[in-house]
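Readers should treat all values here as calculations from the given coordinates under stated rules, not as data from a laboratory. Values in this document were obtained by computation on a predicted structure and should not be read as measured data. Cβ atoms are built from the backbone, for glycine too; each structure is taken alone.
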Structure 1
Amino acid sequence: GRETGSYIASELEALEKEQSAIDEKAAALEKQLRRVMDAADNTEEEDRLMSQWFNLVNKKNALLRRQMQLNILEQEEDLSRRCELLDRELRLSLGVEEWRKTPGQKRRERLLLQELLAAVNERDRLVQEMDEQEKAIAEDDEIQRNLSNVEIQRKNNCILQ
């Protein structure tokens, strides 16, 4: 509960700092890249800077995905607490014999069931969203590996096939 919340908060804070650092690097790199591109005489330097640029973009994407994951975790945590409360109240209500329940209590019980079902469905949606984020992260990692391979091949003056 509370531990997870503070973990998420500190992670998000660290990610924001990291993102600011990347933004600063990207701004400086962009200026360098524009100068080299305007000069149009150093394609090797341009390639090197472009490669660095793509690496920064990938890092930023990874940070954004991590932020999204943390936000999902936070939502899951909230839903989990909500489910516990609904479940507890529903159990109390179900513990009362049916013939003793007032129409208001019966209505409340139906409402609790609906809310619990909605919360479970929302949690399922969040699990799917987290899964999609993890797949996207894996795809980003693959792109990063491919970029690294291109850089290595370029350094070795190999021709891409």
Structure 2
Amino acid sequence: MYKNQLQELAQRSCFNLPSYMSIREGPNHAPRFKATIKFNGEIFETPHYCSTLRQAEHSAAEVPLNSLSHRGPSHSLATKILDETGVYKNLVQEIAQRVGAPLPHYITYRSGLGHLPIFIRIVELTGITFTGEPAKNKKQAEKNAAMAAWSALKR
């Protein structure tokens, strides 16, 4: 899944597609793999060895996505693309799946005048609520809530 998200990010932001290199260690009956990825001029490496090449590549693809999301809201093209593609929402959903929790639940609050609405979305994950920044539409409010949850959970 991380490989797909990273490739989508590259295509939307007009970056070169990520390129992977792998290292295989260990005996034939118990190989271990580590992958390195070159993305947007930076090189990222899996933090640990994996039992399959596929796992190593997915682990390597997770590193630049996490790195970009840790940089938080900024005016950089990559961060804007991360926000536009809804990657934060996917990352929050993956956290829920990893810990065996129910999928995140979003609640919408609307305020403001009829022609100038303001939406605030709250995401609930394992009984913890995260509130996003107000937005002019529901979709952006949901992305803001997911970004708030992701930022809080990664600390």
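List of remarks:
- Parent structure of the calculated result 14, given that relative contact order in percent (Cα under 8 Å, 6 or more apart) is the read-out and 1, 2 the choices: 2
- Comparison of 1, 2 by distance in nm of label points 7 Å out along Cα→Cβ at positions 57 and 89 - largest value held by: 1
- Per Rg/Rh (Cα atoms, Kirkwood Rh), for residues 49-120 alone, the highest-valued of structures 1, 2: 1
- With distance in nm of label points 7 Å out along Cα→Cβ at positions 25 and 145 derived as 2.2, matching label from 1, 2: 1
- Value 35, 14, 9, calculated as Cα extents along the principal axes in Å, for residues 17-64 alone, assigned to which of 1, 2: 1
- Which entry (1, 2) yields the derived value 4.5 for distance in nm of label points 7 Å out along Cα→Cβ at positions 97 and 129: 1
- Which of 1, 2 leads on distance in nm of label points 7 Å out along Cα→Cβ at positions 9 and 105, largest value: 1
- Which entry (1, 2) yields the derived value -0.43, -1.00, -1.21 for log10 I(q)/I(0) by the Debye sum over Cα atoms at q = 0.10, 0.17, 0.20 Å⁻¹: 2
- Structure (1, 2) behind the derived value -33000 of helix-only ellipticity at 222 nm (-39500 (n - 2.57) for each DSSP H run of 4 or more, over all residues; to 500): 1
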